[in-house]
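In the part that follows, the structures are each spelled out as C-alpha cells.
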Structure 1
Amino acid sequence: MFREIRQEDRAVYYDFVDKFYHTDAVNAPVPTENYRSAFDEMMRSDRYLKGYIFEEEGVPCGFALLSKTYSQEAGGLSVTIEEIYIEPEYRGRGLGTAFFEYLKREIPAMRFRIEVEDDNIGAKRLYERMGFELLPYLQMVIDKQRQPSDRSDRSCS
C-alpha cells in the first residue's frame, strides 16, 4: 500500500509533487527547486523529512511527505503531514486510511498535524474520521520566497 521513499523514486516523486501543486489542495505553486531540495534532504537523512510512496499492485499512485519538530506544547515529537496526494483513480480505496493508521501506530509522535483547504470536503471528512480536530486559531507565516511585492521597505515612523 505504501513504503518509504527510495532514491530510485526520484522521477515518480517529482511527477506526483508537480501534480499535487497543480490541484485545488494548494493555494500557490511551489518552485521546482523546493521539491528537488526536499527529495535530496530525504535521501540524506530522515531527521527532518520522511517520504512515502503509495502503491497498488506495485504501481505507484501517490505520495506523502512528513516533517518533524519538537513541540513543547505537545510534550514531544510533532509530525506534520506536509503533503499527501493520491491519484484520482486510486482514491476511495483505503490508502489514506491505512496510511494514517500506520502513522498513529508506528510513529512515536505526541502530535500529528495536517493542513487542509476549507473546500476540500472529502479530505476533511477523512481527517476527521482519523481523529484530527480543527484548531481554534489561525496560523501566521513569514515566507521568504513569497514576500508581497507591494511591501517595499515600510518603516514604522
Structure 2
Amino acid sequence: MKGTPQRFEDAIQKLYTAFYSGTLHPECCKQCAVGNILNHSESWKHFADDHGSLRLNYVGLVHQNLGRKFAGYSPLELLQIEAAFLKGCGYALPLRHHSKRPEKATDRDVLFGGLCAAIEKLCAMDSIENVMDYSRLFAQSPSEKLSLAI
C-alpha cells in the first residue's frame, strides 16, 4: 500500500502469512500476533507479567524508556497489539488459567476475529484508515440507491 509505514506493511504481511499457513495460535507466544510479527520470537513475553496484559513490567519499562523498537514497535505497542488480538479471539484479559477463552483457539473464525482486531489496532497506531473495514463497500449515498421496478 502506498504511503504506509514499513513496520505496518511488514506486520500485515506476517499476520496474513501466519493466518493462511496455519501458524497463528493465540496461546503460543511464538505463534500469536506479536510472536509472528517478531519472526516467531518469544522474547517479547518478558515485557509483561501476564500474556495479554497492557502493563509493562520492569524489563518492559527499561526497554520502553530506552526507546527500543522491535520490528518498529515499542514494548507498549506490542502489548497493545497482542491484547487486541486476544480480545478479538474472545479471551478475557490478562490470559490466565481461569480466564474466559474460546472453546477452540485455532478455529478459523476465532482467529479471523483476532486478526481483524489486531489489524485495526495496527492501523490506529499508524493513523491509517482500517484496511479491514468493508462497510464502505456496502455504503450507498441517497443518489446511488437502486430503484426497484415492481
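Rule-based calculations on the coordinates, nothing more; no lab input. From a predicted model like this one, the values you see are computed outputs, not experimental measurements. Cβ atoms are built from the backbone, for glycine too; each structure is taken alone.
Here Rg/Rh (Cα atoms, Kirkwood Rh) was calculated and came to 1.07; which of the structures 1, 2 was it taken from? Of the structures listed, the value fits 2.
Can you rank 1, 2 by mean count of other Cβ atoms within 10 Å over residues 7-14 and just name the one with the largest value?
2
In this comparison of 1, 2, the computed figure -8500 for helix-only ellipticity at 222 nm (-39500 (n - 2.57) for each DSSP H run of 4 or more, over all residues; to 500) is attributed to 1.
Among candidates 1, 2, the computation of distance in nm of label points 7 Å out along Cα→Cβ at positions 47 and 79 that gave 0.9 used structure 2. As an exercise: mean count of other Cβ atoms within 10 Å over residues 63-70, calculated from one structure in 1, 2, equals 13.4. Which structure is it? The value was obtained from structure 2.
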